[in-house]
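See the structures that follow.
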Structure P
């Protein structure tokens, strides 16, 4: 293994637990300005001394500004390398859990999605600060709205044309070989919202005078679920996830809303899901709209030789992998030649009470991230 990689992976591993504890200790649900500001302050404190701090306007109105930590390099002809993460979680304040240790697991809200990855990214940025002569610029962008952004991602123009984007969402292993893997292919993702407008009526004395929005949304949910075809040509998944309708036990629901999560290899596959929702059911009207869409990412060809070089530096194979979940790396993939995701630690339970980082994965995943960064600088 390359000496620089081994030395800095050990340093990241030594600091990881206490740095993760500090960051997970901050409750930062998406949209909460105070939590985002405190998380940004923790990350700025953990950045290398040479890093310049900038705050960029967030893609989502009403959110805290995103954090950019910049390392100017000394080689104007060298590579420009962007590290990427997010500070927001989906866990509300009332359910926030600070870090706790349980055998080989580090449990806590946002630990794997993705504060553990943020800590690794900060460690890689500190390592890069020791070789500023090898690049033109390196930066770490930490956004505050990844978990529930419905508008356009604002930062692609700023970094278009940079050489590499390394995103620190959770890591994984190759299911066939057990080798450490990174993510170079992701599905496109979308959120469908179906609004039902019916007619309220007393559910006991005049139920047939109403138009039941809840039943109409149930029909819409079945129509969406019928498009679910993960083995089909677009690997489309269509899953109803949230339903709100009705205000009282004795009133026919006059309005309501259904939310569905859809994923596919192509954004174009989403149109079939929208068209499947009927315009009316039982006297209630239904309106389906795509309120959130994220592009897919397929960097397998572009990153093939880069991962071979990284594997040579790490002294072991680094496998290309795929994942269905959305990531900000996909936004940059069309504007930056090398896009590699899944560079964070391994773990599980994202968005759930049992969310955790596997402690034993930290050092090998740090080696992988450092190897990919070193391959960018030397390729």
Structure Q
């Protein structure tokens, strides 16, 4: 584990500071990768539906072949930042680079959906969710990924995503900073050999991450959907892992979860393939499944029109403005929510809550500020 410890002690040296925040686009990513001087082959795989290039990067010479792609959903760029940090490590640390290049051959597609990334949308330019297009392959981006899978013939697939802020780890009061999934290969969720391998790799990564983010690793729902690429590739007998970068308290730019994804990747590549042989795949089910008990803001003990106390849940909607992501506070629910935890809790202790413009407090309204007695509270 010494190589991993050394890399993490020097994470600030390896982490690419030229890219940060939530708005991650192809034009930000390409110049950084092109500047790295480790041996790699840059491959133009084709173009997006709006004619942007999609590149893959091939490097290493080992027998174990890893296919990794990020930003299939354009507004999910945290794992892309972690991939860039991994590239930076390969550029700066020759010892780790040579160790990995001997064991692996990598093929990485950092931004599969460049149009969605630019527009900051989940879907592509045609408003199609690429991760529901694995079977039909109606979109250029889907065809590109499928072709890369067929031509590269991977031993392992890593499907990199972000998840919403509302996920918590099981019944705990902790956010799911990182979640994993070993996708099912069929509707019966059989324990195929490829799925067992994926589970063991996940158990290994969870064990390492517990040292850094204890209790903040969750497990994603494994309902089978062959329109999802992870499920489709698992069904083809290739071990596939879904990564989900999530929320940490006050980390709306997701720099902490970026580091956690980097740790997971490095622990997998340095040791996971070797040590997973000694792990029991059933340990995977000891990872708590995600729940949805977290919200961005909860205003507690609000006195309603009937004189009863209730809570107001607020969830941010993300909007792109001049290449900056704005977090717009919108009322999601009103009621009693004893199990909900929040990034920010505001207790108004039995007083009525009133919009400053005198509008009624209701679901779907933006609540950027409100009045309690004569005090104005801004969100």
Structure R
């Protein structure tokens, strides 16, 4: 850890509940889940074969068929898989080809007949989907689609081909507007109208944002970019408030601490703790890239995964509680349940449950890399995607 000299202390946060800082429906957010997962090795409940890599976190929502896990694949397929009941493990009536690789987790609002899903793809488009739309025409379930950015030859390899991919979010803000990364960051209305785009038009090609924006109730948007910066914007206007120089890609998403500071990782292997004004409080060095989103437990412990194969537990002050090695790099983001148990997959093909003290409670060999983060249902069912193209559920 490399501490920085401390300036005058910031005023303490008011004694109110921790602000809601992650407006993405369902588990898989940076804060602790309200659900409680299994601490003893669970049993397989079902498996859905989706045909291509499942990288994204499943978004859980009450769809027309009941509780459903909505997720995209690297073949561009976006589906709903029923989680429980007689049809558990079956693809629901939402099964769309969105035309491009899907990396991001869908954002969900509403439920049942009123459910609306938002998801981006490598076609440089953001989609709004209505699973309850009647009829056999898949296009009927696409409420709208919005092309973002000015990229040409989006299928070409390299940074230019990926620059406008819509895979940073979306996050749903307090007003219901969407914040999403592409060639920069966009704010859009629920109807798909662009409110603002950061940065403003310039002669320089705008860099890609893979990081999912974190939106706070006090009107800030935090994200990392492939421009080598961590950036804060005004959620209202898109005005840049500050930037912190990293000099490495920042693809993971951050988490807000109890004092409104930001914790976020980067490809230089560091975890950065930034004050609300963008100044550095401390940094911690892992041995390789940190590309996952960070997680924070109910007691404010920070959990980090790294390509150095380890899971790290850090105090908000930066001290290390423990480190836990797995057998391969970790891209998946850790998810913490209401009791502080950590769930995370590794490229060693194992799905782990880890106690707050750093003890492995169980580890399941799924036979394929696990880059997807888990989703937890209220009943304690664990839903996770695999690189073999499967979506799986485990429970008691």
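Only the coordinates and a few stated rules stand behind these numbers; no lab work does. Remember, it's a predicted structure, so these values are computed and weren't measured experimentally. Cβ atoms are built from the backbone, for glycine too; each structure is taken alone.
Quick one: distance in nm of label points 7 Å out along Cα→Cβ at positions 44 and 212 came out at 5.5 when computed from one of P, Q, R, so which one is it?
P
With distance in nm of label points 7 Å out along Cα→Cβ at positions 100 and 236 computed per structure, which member of P, Q, R shows the largest figure?
P
Given a value of 1.1 for distance in nm of label points 7 Å out along Cα→Cβ at positions 68 and 132, point me to the structure among P, Q, R it was derived from.
Label of the originating structure: R.
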